[in-house]
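Listed after this line are the structures, all set down as structure tokens.
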Structure P
Amino acid sequence: MDKLQILGGNQLKGEVTISGAKNAALPIMAATLLAPSIHVLKRIPKLRDVFTMGELIKRMGGKVEFEAGICKIDTSNVDKFEASYDLVKTMRASVLVLGPLVARFGQAKVSLPGGCAIGARPVNLHILGLEKMGAKIFLEEGYIIAKTSQLKGTKIYFDIPTVTGTENLMMAATLAKGTTIIENAAKEPEVVDLANYLISMGAKIKGAGTSIIEIEGVKNLKPPSEYEIIADRIEAGTFMAIAGASGGDILLKGCDTAFLDAVILKMKDAGVVFKNSKEGLRVIGPKKPYAIDIKTMPYPGFPTDMQAQFMSMMAVANGTSVIKETIFENRFMHVAELRRMGAHITVEGNTATVRGVKKLKGAPVMATDLRASASLVIAALIAEGETIIDRIYHLDRGYEELDKKLLSLGAKINRIKSKPQ
């Protein structure tokens, strides 16, 4: 497995272009299964998870080509309806093919998901929703098996908002007979981007981005000539945290600040300065950030996907901050690794108390999940001495060429390639 070698202490300056959003690209790729045709998606990030979704579609009989930020998917000849465990175990988002397959073909066999170990995140809400729409669901040997002659519109209520659950059932409902209403739906920008793509194919959807989404089923869908994925708000937020922690000066190009209000407000409270220009958003970090409390919440609240990066920034802040994680029950696994670098962090239940220290020190550390990887990169960039980050395949799942982007900003970072077995 590849590792990252980082020598910390450099002030980072320059500009980076924010890539397309992984969490928008994956459901939109799954949505191509709804319409037997050629789909052209622009600003597709070059990520391990994106390639995994492409491989999944190819195994079903589709054709997938990647070239220079464009993904061309032909789903005309899809004739297999299974998402096998060997792929699904590496990426939870594989479960997003469940809704499209059942809607188009009336059947699906999808492995129960794996992926990051940051909480159970059960798919029961997906299953209950499809059952309400008339599908018969069986669980056999670790697989979800769904069958129906025709999905039917219904009213679905989520006890808790679920992004993938909202996306899966919204896709399924586009080809259902009648109208489906999803209440307490997820409001994330990635949900809206998926809805916009479905609408561009001829779907009838109202309310995406609110807690109530209404979908009137149609007989068939047809893709537009091309569609561009939204920018990755979490990658943009990560670079904000890098600038904030390191006292850097970074110009972010191609990011949409409308999706980052909660992050930007907290960053400003911590002393980070933002300047808008025609070129993009300039982010200027303070000499030392102020300690700020955060509480993760569903969108438009502070995103759980930014909690770990913010913690690294708070590890060297003036004062003590309290970080409360309300989304996932096991998302403090990066704490032990940050402690190895000299961070002073105590955890009680879903709350971490971070007492800022003068400086962190380089150490060998291990990434445990995607956003934990990013937090360790931030810590390494501001630490004294050398840090070696192991298991960075997590990082490659969600950040497009992060090491190269950091090199362009002046970071001393080197990817150590794993030796062939």
Structure Q
Amino acid sequence: MLLFPTRATGAFLLITGLALQGAAQAQTAAAEPASLTLGQAVERALAGNPALQGFAYTLQAQDARIAAAGQRPATEASFELENFLGSGDYDGLDAAEATFALSQVVELGDKRRLRTAAAEAGRDLLSIERQAAQLDVLAEVARRFIHVAALQEQLELTISATALAGSIVADVERRVQAARSPEAELLRAQAALATAEIDERHARRQLAVGRRQLAATWGAEEDAFGPIKADLYRFPADTDFPALVERLDANPDFLRFASEARLRDAELRLASSLSRPDLSFSAGVRRIEGPDDQALVFGVSVPLFSGQRAAPARAEASALRELVSADRQTATIRARNQLFQLHQELQQAVAETRTLQTEVMPRLDQALKQTRYAYERGRYSYLELVDAQQAWRAAHYTLIDAAERGQTLQVEIERLTGESLETATGLPGGSESR
């Protein structure tokens, strides 16, 4: 059964720079029908995630509890036979008295309405918990989607590194053949190429694992989709921390406290109503065999000391209501501290990514190009070429890691606030921005 996203989960769908693809993506959909966007991954997860399917049955069970809570006490039928199979005048059934009666409990204190209200409050709480579970699933989908996007970038990097190592082998081989470099340099270059090929194979296996883990979020066992379409290096505009704090109350995790408070209030009112005793009426017909007569019987019963017996239930309900307030205060403090830490780490990751993109990588690209040029002309040694190659590759890995970390932090903030920080709905995908 498809669990449709609520307002909070709907806002969460616009996740960071990996949000749903816009019109530009739609134009290429025919060319790449098997590619996967975050929106498609979210739809699949909402429809097929096993953890969400149980909520439909839980809500059905709660609806049954609501129906049961609204029922009146059952009417009881009773039959009594007295003064029979005794001795003397009571031998056999000659002096027997048979009574047939119907009895009904009349609830006072509006208990039936209060029971129903408590059961309905319990259903509201379950609905909020379902929203929180949906956000958990969406956040997990986003994390795995981001990780697969990063693994794709790493695979592209290893492919480029393998091609670079192969071209360097060709450069060194020409220099060795021209007797301008020792053969040891060629052996080292060939070893570097073999290492790059190992890294490429490892990256392919990691990507395969990541894709299977993403598919598992909607209950699939195979990754039957094409490449991930996402811009790993695009981030939304920074949001001030006070604005993020204001969004915490919209998070289902905190709406849950409000729903739980209403449930505890309803339970407290129901417990208080128990101090008013219920009346039990009975009426029937008695058959007296001796004189062969019949008579009507009527009775009323009421439990004693109902107020004292209801006191423990009231005390329990009151304590649980106060516990909700204490838990909310604790959760608020913890969430604000966590949000502040995530916000600071996000700013650091974004700044690191942008610095690597705009300052570090262009310089290392140019440095590698100039080092290869100088090596071919004998002005630089092979060690300097290797250092430039390794620095270029390490910086690329650092860039991918910083971008993935920033996008993941963005998801954690959005999960905590229950809203997306990105307002645009058409963001480009792919990795061209790097």
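All of the numbers you see were taken from the coordinates with simple rules; none came from a lab. Given the structure is predicted, the values throughout are model-derived calculations rather than measurements. Cβ atoms are built from the backbone, for glycine too; each structure is taken alone.
Quick notes
- Entry that produces 19, 33, 22, 14, 8, 3, 1 once P(r) over Cα pairs in 20 Å bins from 0, in percent is calculated, selected from P, Q: Q
- Computed 0.70 for FRET efficiency 1/(1 + (r/R0)^6) of positions 145 and 177 (r between Cβ atoms, R0 = 25 Å, to 0.05) - originating structure among P, Q: P
- Origin of the value -22500, where helix-only ellipticity at 222 nm (-39500 (n - 2.57) for each DSSP H run of 4 or more, over all residues; to 500) was derived from one of P, Q: Q
- If distance in nm of label points 7 Å out along Cα→Cβ at positions 225 and 361 is computed and equals 6.1, the structure in P, Q: P
- In this comparison of P, Q, the computed figure 21 for relative contact order in percent (Cα under 8 Å, 6 or more apart) is attributed to P.
- Structure (P, Q) behind the derived value 0.45 of FRET efficiency 1/(1 + (r/R0)^6) of positions 153 and 401 (r between Cβ atoms, R0 = 41 Å, to 0.05): P
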